[in-house]
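Alright, structures below, take your time with them.
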Structure I
């Protein structure tokens, strides 16, 4: 059995996905979704082209010459459709434990 963390696809977020490949060829996908501390993961920030520090301080981010937006406007998380830091950490831990148990 092997597990892998699937990448964020850039569309509306409906959970962090962990793909598990069984020994007999079966495939499972587990979705993990929890808003946690309401802070986006580094992967989620990367999709918006910002860092977590820029998001935390709501830094003004240049998007075009003469045009800037607050970082939190570039990555709006008010509706919960984002990968939280805690969700990402849990998904990574799940992958690590499954893979370690089957090595």
Structure II
């Protein structure tokens, strides 16, 4: 079930997003992994045990961007469902929601 072939080679982290009922985009703080691509692959495989995780899949209300550097540049997305999003946000890569402007 490894997704390593689909995770961009230069991926070093993930940033979670969801769209709320008012169609507002809610972002979380970025999470970077010391092991880079391997760390990204591991947390995606773990969250896939809870729900849908599809690299470059159709996005409904939850997704993540692959971060390729610490300046927030990204290379691709991961479509998630509410359960896999929750598993990532609250367990495998705990992160806080960014403050709204």
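All of the numbers you see were taken from the coordinates with simple rules; none came from a lab. Computed from a prediction, not measured in an experiment: that's the story for all the values here. Cβ atoms are built from the backbone, for glycine too; each structure is taken alone.
For this structure, a couple of remarks:
- Parent structure of the calculated result -9000, given that helix-only ellipticity at 222 nm (-39500 (n - 2.57) for each DSSP H run of 4 or more, over all residues; to 500) is the read-out and I, II the choices: I
- Structure from which 0.45 was derived, FRET efficiency 1/(1 + (r/R0)^6) of positions 24 and 80 (r between Cβ atoms, R0 = 35 Å, to 0.05), options I, II: I
- Test item: mean count of other Cβ atoms within 10 Å over residues 16-23 calculated as 15.8, pick one of I, II: I
- At a computed 19, 16, 12 (semi-axes √(5λ) of the Cα gyration tensor in Å), which of I, II: II
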